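These are the structures, in structure tokens.
What follows draws every value from the coordinates through simple rules; no lab data is involved. These numbers come from a predicted model, not from an experiment. Cβ atoms are built from the backbone, for glycine too; each structure is taken alone.
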Structure I
Amino acid sequence: MLHYPKIPGSRNAPGGRCIAFDKCDGTNLHWDWDRDFGWHAFGTRRDEFNLTEAGVEQFAVRHAHLRECVEVFRETLADGLERVFRECPAYAGFPSFKAFTEFLGPNSFAGLHKEDGPKELLLFDVWAEPFGMVGPVRFVADFGHLPSPAVVYQGKLTGKFAEDVRTGQYDVAEGVVCKGGDGGPDVWMVKIKTYAYLERLKQAFADRWEEYWE
């Protein structure tokens, strides 16, 4: 099961107004919350584990380079997210949520993490069941006080903006994710990466660089 969709490149952009977020270079992790049971499951884009002592141990065996993530989540995001789910009137009618975060450190690159050094989790999306993905404007308003990627740009998604991102006119390392729509099935996303990041991919992965590009 794929817990988070693959974001298309900018050539598939629908146009219109968007919010562009810093695309952090880390590992996509999800965290599942239920109104009756609280935080109960977590995992990567492609797998899931119970958020219990046994489940955390199983996760650490499968993903040794990510084993610090549970402690970081509990220390920095779990309580703040639950507070929004329980106290914000906009979410009162939803029984469960899935929070999506990026796990990374200062030396992370293309989903690889060095063991030494601090790690963090940045919240970048929230799925409300059965509504769907929270729209970008509401996401910033309701969850922007929590650790999350910086807002790089707000406005119309244009070819000039995309090229400015690629050529390094914005202070981002990998690129940006542009999001539009009001929420649920109306939400759209595209990614734009920098030419500098492209060169890093070619140096690191040779002829496999396209697997990590747009």
Structure II
Amino acid sequence: MVIDREQLVAQLRWRYATQQFDPQRKISPDDWAALEEALVLTPSSFGIQPWKFVVVNDKMTREKLLTASWGQRQIVDASHLVVFAIKKNLSERDIDAYLKRAAEVRGVPPASLDGSRGAMVGSLIKGMDDATRNIWATHQVYIALGNFLTSTALMGIDACPMEGIQPAKYDEILGLGQQNLGAIVVATAGYRVATDKDATLKKVRFPKEDVIVHV
């Protein structure tokens, strides 16, 4: 089913960075499964998906993460918490894993993807050092964050993107470093409380003519 333009704009106007979640309201398993699928379907450069999405359900772990999030209550009150992490120091092994998957999914001989491998290795491995590659992966993660925020809005589910975290502490608490992952940003999702005053504030956006240029 395709939504129309009025529905799209209405839902994007409805969404906001939710400050107060109702801890008693939970996203249904079916709805959450759809949001996880939306994350999986996020586009990325070369399709390589240099990320992991860590869904934190354990209450005790989320309490620990609260201290690494400057006490922002969304971390523990929201129905769901997603940590967007990069795969650090992406290597040729990651490229080969992706191309193996591509050959399986598309039913083509692995050798037919040798040209793609050469382009990916040249751009991502030979064309960048580790630091630059991690910055590139970080940019990719924000594509996934944007996709998640739009997907929640279209489903009538509240969400809040949160950069106000201590990534090193997240890595320590979640054991991400041992997996060669690095936390970048998080998003909480659930349902707003009726008393959240931020829900009724008008959005402050520059006029369209100030941010969109036609050439």
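At a glance:
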read-out: Origin of the value 2.9, where distance in nm of label points 7 Å out along Cα→Cβ at positions 14 and 150 was derived from one of I, II; value: I
read-out: Cα Rg over 2.2 N^0.38 Å, for residues 22-93 alone - structure with the largest value, from I, II; value: II
read-out: Origin of the value 28, where relative contact order in percent (Cα under 8 Å, 6 or more apart) was derived from one of I, II; value: I
read-out: Structure (I, II) behind the derived value -13000 of helix-only ellipticity at 222 nm (-39500 (n - 2.57) for each DSSP H run of 4 or more, over all residues; to 500); value: II
read-out: If log10 I(q)/I(0) by the Debye sum over Cα atoms at q = 0.13 Å⁻¹ is computed and equals -0.76, the structure in I, II; value: I
